[in-house]
Structure formats: C-alpha cells, structure tokens
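Each structure below appears as structure tokens.
Each value in this text was obtained by applying a stated rule to the coordinates, not by laboratory testing. Here the structure is a predicted model, which means the values were calculated and not measured. Cβ atoms are built from the backbone, for glycine too; each structure is taken alone.
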Structure 1
Amino acid sequence: MESGLLHTVADGIATVVIHHPAKRNAMTVPMWRELPVLLGRLAADPAVRTLVLTGSGDTFCAGADIASLREPECREDPPALAVRAEEALAAFPRPTIAAVRGYCVGGGCQLAAACDLRFTEEGARFGVTPARLGIVYPEVSTRRLAALVGPATAKYLLFSAELIDAERALRTGLVDEVLPAGELDKRVTEFARVLGTRSALTQEAAKEFLSGRTDRGAYWAERARAGGDTAEGVAAFLEGRAPVFDRPVPRAPSDAGRRP
C-alpha cells in the first residue's frame, strides 16, 4: 500500500496507523475522507475499549499532502475535509491516544490535538504551519489548540509556524508524556490497557462534559443508575479486588463525527 490508513484491534485496543511513508505520512484526500468512516466502524465495535493513533515508521504525520489537494478530482474544501476528520476523532466515544514520534506538523498536529491524550518520543517535533501557506486555520481547530496550550502558546505556534521540540510541547501542555527512544509503544500499550479496565461509563461522560456539553447531567445520572458500573466499582473496592466493568455500548457508524 502506497498510502492509506491501517488498523488493527487486539486486547481491546484499536490502533490506527497513518501510512504514507514517501511523504512522511502526509494525509492525502482519500485518507482524510477515510478516517471518519473508519472511526465510525471502530466506534461500533464492542471489542474496542481504547483507540491509538500513530504513524508508520519514524514519523507521526507531516500534515496534508499538498499535491493531492490540488488534483482535479479534489472538489471538496481541503480545510473542511480535515475538520471532519478531526471532529470525528474528537467525538470518538472511548479514550484516544496519539502516539507521536518524529514530525507532528500541520494536519498531523491537528489530529493529535483532537485525541484525548498525546504521548511522544524524545526528538519529536511539533508545529502548526498554516502561516507558511497563507491558509486560515479552522476556527474549531484554533479553539481546540488554545484549550490545550493556552492562548499565548497557540499564538506563538500559529503566528510563527515554527516547530517546537517534545520538551517544550510537554511544558505547554501539548503532550502529556515524553518517553525515551524505543519506549513509546510499550508505554502507550500499557496505558491503553489500563484505560480499558476502567469504567467506560465514566470515560464517555467525562469526554462529553469536557467537550463543553453542559446539558446532559441528568442523562448521565440516569445511565449510572441504570447501569452496573457504580455498584461494581463500590463492591470491588469493599472486597479488595479489581472491578470488572460493563463493556461499552457500541455506537452506530453514523454517530461518529458528531456530538451526542
């Protein structure tokens, strides 16, 4: 495969790999279109407890494949394609982790920011680069970036289009952990497995509240009363054992990419 999205599901972890090695895993138009569809299928799979997004080889994603955006068959607005993919990732109902090595630039950084957590390898480089191309960065992407790193750092990245290293990305909140070379995959897998043992009810409700939904408290309270996670968690605590929570209720593929 010259370019595309690869995926596997094992031990409750769905791994999606951005694969375009000839161009540092830059996203082509078909890849932007494919991502929301793939996420919809994975959201509907009850075996998936956590999703990991990464890049093939030694880089995460160098952004959009600019050449593919200029092809005659591309009749869609390129920023809109990227936003649809970004929003589908942000709306994924289970926890998502970006596992970053190498370059995470432009559209790649846009996708990483849409994940719940970002773990990176030492030596990675991050940048938001529309100012190099005279492109207006989408409003939703700008707000998401500012929510992660604060307005000042968002302005630094957007105004300058300069790249920052993993340590600075950690200090600003763009990433959550920086791992030594060779340890990223092991750490991400271990943490994804931990997330898979936790309450999917708690995780999904928290994702929705943190996304800005403030009108769903009663809905989630009823879900908690009707489900067994709370009773199981309390019982496991009192009995000194690990809880075994209900599996997540799968969503239909059409639900991916929009908020509930």
Structure 2
Amino acid sequence: MGQADESYGLLSETSGIEETRNKRWQRHLSASIGFQWLRAGWRDLADQPGQSLAYGFGVFVVSVAIVWSLALFGRDYILFPTLAGFMIVAPILAIGLYEKSRMVEAGDSVTLRRMLLAKPRAGAQVYFTGLLLCLLMLLWMRAAVLVYALFFGVRPFPGFDHVVELLLTQPIGWAMLVVGTAIGGLFASFAFAISAFSIPMLLDRRTDALTAMGTSIALVWNNLVPLVAWGAIVVALFVVSVATGLVGLIVIFPWLGHATWHAYRTVAPPEEQ
C-alpha cells in the first residue's frame, strides 16, 4: 500500500506540474482571433496615423531600394528569396510600431522620434535576436540558390520574362516549386515561431534573447491553430503588398506591426517578479 500511495502521489504531482505548464502556455484562443488583433492594430494605426504611415513609408522606400539594387547589379535571381526573407526580419523592423502601441496603451504621448529611438527594456538583447533573424534570412537565400542549382544546374537565371513559363510548364519546374516551397516552409515556420512574440517581449520586459525566443516557440506550439491562422493572415496581407508593387507596405506594414503587439499582449505569460 505504501508503494502504491507513493506512486499515486508522484503521478498526481506530475499531473499537477503538467497542468500548471499548460495553463502557462495555453490560451484557448479562437481560430479567428487574428481578426480581433487586426481591429486593435487598426485602432492604433488610426491614433495619430501620420507616425505609423511615415514608418510604413520608410519601410517601403528601403524595400524598393533593395529591389532596384538587385535588378541594377544583376542579382534579380534572388529577388523572390529576398521578398520571402523580408518576412523573417520584419519583426525586428517593426519594433518602433510595437513601441507606439505600447505608448498608446499606456496613455503616453506618441512621437515618431520616440518610435524610431525605442529603448527595449531588454537592452542589447533585442539586437542579438535581430542578428539571428538576419543570419536566418541569409541562410534561406543561400538555400534558395542551391535549390535552383540542384534542378537547373549552374546556369544564368533566365529572367522574369521566362521564369514563369519555366516553373509552370515543365515538370522540372513543378518539382522545384514543390521542393522549394517545402524548404521555404520550414524556414518560415521556424522564423515565425522564434520571432512571433520574442521582439515585443524584449521591448516590454527585462529578459534575454534565448528566453524570449523559447517563450515565443512555446506560445506558438501550445496555441497552434489560432497562430497558424494568424500566420496565414500575415502572409496574405504581405502578398497584397507585393501585388501592389510594395506600395501596400505603407499601410499594411504598420497595421500588422500594431496588430502583432496586441497578439503579444493577448498570449504573453505573466511577468515573473
């Protein structure tokens, strides 16, 4: 009986720990909660919209400059991976937008200068996370070039006039699309998991980069359905931005930045004292 009681006690203790862990990470969110985050983000954008739109315009100008430079220097073959890689580093670029949402939430006065000179409570840890995201983007771009070489060999990029026909009308093009999409999906999933909430957390709390990224992964994994739906919304709006020649970034980038702050505030665990 003693051993049975001891075993039952250990089982109960383990169950209690697991329940506590689940309560820390699980939020029981609706799959459609992303639309609530978008509405909250739009309210922040509409609160003194000039600052948010100026921020979005800056991102648009930088993006156009990068695309123009790639075309000018004959590096257009990495344009698609670069556009995809933009989504990897976007969270670090949006830190000023998180700062505006934080100021609006706290009732502080909002200025573009304070957005651009945001001071994360985690200090330099946020820049370490940004460096990791940049390295991940470079790794993805290299992987994309290798995938192209794997299927088409070491030959010049055919140019955008022929690439659509090459990819959509030939079996080897279909195969490359399938493999490239699968590999890109792995990069995107990992990048989303580590960055979805880590950058807002580093702005908001005194913590280190690895803890913030680990927390972000745990929150994504334990709330997978609503956050996959949120990721799909982000991708869809980014596609709209690309379809408008990146002009859509002027509005969509700050909108998503503010919405991401509200997503973080919804799922973030209580701050440990």
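Quick one: helix-only ellipticity at 222 nm (-39500 (n - 2.57) for each DSSP H run of 4 or more, over all residues; to 500) came out at -13000 when computed from one of 1, 2, so which one is it? Before the final figure, lay out the partial values.
Details: 1: -13000; 2: -26500.
The correct label is 1.
Of the structures labelled 1, 2, which one yields 21 when relative contact order in percent (Cα under 8 Å, 6 or more apart) is computed from its coordinates?
Details: 1: 21; 2: 37.
So the calculation was done on 1.
If distance in nm of label points 7 Å out along Cα→Cβ at positions 201 and 225 is computed to be 2.4, which of 1, 2 is the source? Can you show the working numbers first?
Details: 1: 1.2; 2: 2.4.
So the calculation was done on 2.
Quick one: Cα extents along the principal axes in Å came out at 57, 40, 39 when computed from one of 1, 2, so which one is it? Present the calculation step by step, with values, prior to reporting the outcome.
Values: 1: 57, 40, 39; 2: 76, 54, 34.
Of the options listed, only 1 reproduces it.
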